[in-house]
Structures are given as C-alpha cells and as structure tokens.
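Heads up, there are several structures right after this.
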Structure P
Amino acid sequence: MAPEVTNRGRAETTQVLGRLGRSTIRAAAAVLASGGIAVLPTDTIYGFHCAASKSRAIEGILELKGSRRREGFILLAADAAMAASLVARWPGASRETLGRIWPAPLTAILPARTMLSPLLAPRGKVAVRVPALAELRDLIAALGEPLVSTSVNRSGGEPMASIADIREAFPGLGGYLSRRGRPSSRPSTIVDFTARDPVLVRAGRRPWPAAR
C-alpha cells in the first residue's frame with residue numbers, strides 16, 4: 001500500500017499516513033530529516049519520534065507532552081554500531097551482554113559521549129535501544145542517525161494505543177504510522193549498566209535478568 005501524503009498548503013504540515021513498511025519508510029525518513037515529528041510504532045508502544053540532531057523537534061516533543069522536565073529520552077539505533085556511536089564506554093560486560101540481547105525491547109542506560117545534548121544525555125548517561133521491530137530499524141538506517149523516542153501521552157498520562165485517537169489529540173504532526181497487528185501495551189525494560197552490576201530500572205516487555 002502506497003503511503004498517503006497530505007498537504008494543507010504549508011510544507012511543515014505535509015503528513016505521511018498509513019502503515020510503517022517498505023512503501024512508507026522513505027517518506028517518513030524525509031519528514032524526520034527535515035525536522036518533523038512523527039508518531040511511529042516501536043517494538044513496544046507508540047512513540048513520538050524525531051531525528052536526534054534536530055533540537056527544535058526535541059523541544060517540540062516536550063511541548064506536546066506538556067513536560068518541562070529534562071529527564072532525557074530513549075535513543076533508538078538501527079544496529080549495534082549506531083548504538084556504539086552514542087556510548088563513551090562499556091562498563092563491565094555490558095557490550096557482550098547487549099550484543100546477545102539486541103535487537104530487543106530492552107533499553108540500556110550507558111555512559112554518554114560528551115557530544116550529546118544534555119536533553120538526550122542528562123547526568124552524562126544515555127538510554128539507548130536497538131528495537132526488535134525490523135521496519136523501524138530500516139527507517140532509522142534510511143534516516144542515517146538515531147531516533148529520539150518517547151511515549152505518546154501528556155506528561156503523567158497513560159500512553160495512547162490508537163492511531164486515530166493520537167491524531168485527534170495531537171493533530172498536525174509530520175507522520176502517523178501504524179504497524180501490522182496490535183501494538184504492545186508494555187514499554188521497554190530499562191536496565192542501568194553504568195554501575196558495577198546492572199540495575200533494573202523499569203520492568204517491561206523483555207525479561208530481566210537476561211537468559212545466558
């Protein structure tokens with residue numbers, strides 16, 4: 001199915017609609033590369049997304065959520081090499097452990113490279129994941145840089161699970177793409193690897209401790 005692209009008369013309101021897949025990846029990557037914000041499926045819940053290099057889009061996501069907190073975001077990488085470009089060092093056996101796990105709905109907190117914005121790496125730490133959804137990894141690869149990702153909701157509210165409801169609540173974004181099948185209602189597992197031993201921060205879709 002070809003992507004549905006609408007334009008309400010201004011370039012910034014061009015929208016990519018439909019299902020995330022081969023026919024929509026290029027158009028969605030173009031929206032993100034131009035500084036747009038898109039709602040995309042992940043290997044967990046729907047999220048607001050933008051290119052990691054677009055600071056105005058990052059601020060825009062904070063405005064959408066009504067959040068003034070600078071608590072950081074999850075960065076989604078196409079593969080382990082892109083994830084490594086965000087990480088200053090790999091404490092202990094974190095690289096080997098994550099190499100066995102990724103792609104998966106498990107987000108790792110790791111020491112961040114100093115070039116990352118404090119918005120993306122508060123307190124010198126970055127939350128990064130190589131998602132299990134192949135179409136999303138293909139989109140990130142087409143974009144050529146990590147995606148900023150956070151749940152679709154007002155700050156303090158429950159994550160939204162319906163694309164139709166999301167479009168009504170947050171109109172005018174650059175893209176609203178769904179996935180085949182029902183999205184998960186559980187977020188990713190978050191594990192902090194910056195200490196001597198990994199610490200479970202949030203239980204989610206991926207069991208922890210990981211199977212050896």
Structure Q
Amino acid sequence: MTFTIVLIGWIFSLCLHEFSHALAAYYGGDHTVKDKGYLTFNPLKYTHPLYSIVLPLIFLMMGGLGLPGGAVYIETWRLKSRTWQSVVSLAGPTSNLALLLVLSVVLRFAPPGPYDTNSIWPGLAFLAFLQVTALLLNLIPLPPFDGYGIVEPFLSDNIRDMVNSARMWITLAVFIMLWNVPIVSDVFWYQVGTTALRLGVPLDTAIDGLTRFQFWLL
C-alpha cells in the first residue's frame with residue numbers, strides 16, 4: 001500500500017511540476033508548449049523523460065530525497081518579459097508547495113499510530129515529506145534548480161555567462177556537498193524537518209512511510 005501510494009503520488013507530482021512550468025510559459029507568451037504536448041500529464045511528452053521521470057524515481061527509491069525533474073523546453077525568447085521567465089521557473093516549486101499543503105490538510109485527519117500494513121497514512125506522510133525536499137531543493141539559487149531560473153533573468157550578462165559555463169561543475173558540486181559535506185547536509189535536512197513540522201507533516205509517520213516504502217531493505 002505504501003509503495004503504491006508513494007510511487008503513483010510522486011509520478012503525479014513530477015507531472016504536475018512540469019505541467020506548471022508549461023502552463024506558466026503558455027500564459028507568459030510561449031504558446032508552442034501546447035503544440036509540444038506539455039499541457040498534459042503524460043510524462044512521455046516531456047523533453048527529457050530520463051531526467052524528468054527515471055532519475056527522480058531512482059533517487060526516490062534510494063530514499064528520502066525528492067529530486068526535481070528536468071524542465072520542459074521553453075522558448076524563453078517568446079516570453080513577454082524577464083519577469084515571466086522568472087515566473088515560469090517559480091511555477092514548478094509552487095506546484096510542490098500546493099500539493100504539500102493539500103497533503104498536510106489530509107494528514108490532519110490521520111488517526112494516531114501504529115498503523116497496519118493496509119493503512120494509507122504512512123505513504124501519504126512520506127509523500128508530503130518528499131514534497132518538502134523537492135520544494136527546498138528546487139529553491140537553491142544554483143543550476144540546475146528552479147531557484148537559479150528564478151533569478152537568472154535579472155543577472156548581468158557576465159555573471160550569467162560565467163555561471164552557465166560552469167553549470168555542469170556547479171551541479172556536481174551541489175550534490176557532492178549535499179551528500180558528503182556534513183554541515184551542508186545537516187543544514188539542508190534541518191530545514192526540511194523544520195518546514196515539514198511547521199506545515200503539519202508528522203515526521204514519525206513519514207519515517208514509518210520511508211521504511212515501508214523501502215520494503216526490499218527490511
């Protein structure tokens with residue numbers, strides 16, 4: 001039950017994230033997203049199914065981290081302004097926040113544990129926790145995250161060129177630090193836990209959901 005809820009829910013959240021980028025782009029002036037099929041919940045329509053679906057699912061099965069998917073291809077030159085470019089990037093994390101708030105409301109009706117194997121609550125709590133990780137990860141103002149896309153339109157050409165020339169190395173450095181530099185990892189997970197608690201996600205139930213989701217480790 002937990003594995004099914006989390007897997008289906010996470011695929012839905014990835015599709016919602018990419019759809020939100022495309023919808024913002026459509027209203028911002030890039031109507032080609034409709035012709036490309038991005039205004040759907042079909043993951044096969046996205047530019048990079050590997051980056052948008054497969055890799056996030058692999059990270060999900062490794063446990064605990066909601067890796068954001070690769071963004072749909074937006075023809076930014078068609079957008080009305082730099083502000084719309086920023087809005088398009090912001091739309092993705094906003095979708096994670098919206099889903100997180102919905103799950104938080106639902107979780108308020110959860111009865112006290114422990115839960116049996118057919119209970120939906122550990123799966124929903126872990127799915128909500130994943131939305132927190134995806135939200136905070138996406139807001140990092142460095143590539144490849146949406147946080148950089150939010151600020152990029154307002155950077156000078158020199159700074160933008162410098163960052164983009166080192167994009168691959170910056171991406172690699174961010175993930176290495178998140179996994180291998182304790183102070184960076186501790187700060188990130190502290191923020192995740194604090195945000196989850198403030199929004200009403202029961203951490204003990206979420207941890208129970210993570211354990212049940214990774215049933216192959218039991």
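Key figures
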| item | result |
| --- | --- |
| For 25 (relative contact order in percent (Cα under 8 Å, 6 or more apart), calculated) the corresponding structure among P, Q | Q |
| Origin of the value 13.5, where mean count of other Cβ atoms within 10 Å over residues 76-83 was derived from one of P, Q | Q |
| Among P, Q, structure where Cα extents along the principal axes in Å as derived comes to 54, 33, 32 | P |
| Computed -20500 for helix-only ellipticity at 222 nm (-39500 (n - 2.57) for each DSSP H run of 4 or more, over all residues; to 500) - originating structure among P, Q | Q |
| Structure (P, Q) behind the derived value 15.5 of mean count of other Cβ atoms within 10 Å over residues 36-43 | Q |
| Entry that produces 0.20 once FRET efficiency 1/(1 + (r/R0)^6) of positions 60 and 196 (r between Cβ atoms, R0 = 30 Å, to 0.05) is calculated, selected from P, Q | P |
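Bear in mind these aren't lab numbers, they're just calculated from the coordinates by the rules spelled out. Predicted, not measured: the structure shown is a model, and the values here were computed from it. Cβ atoms are built from the backbone, for glycine too; each structure is taken alone.
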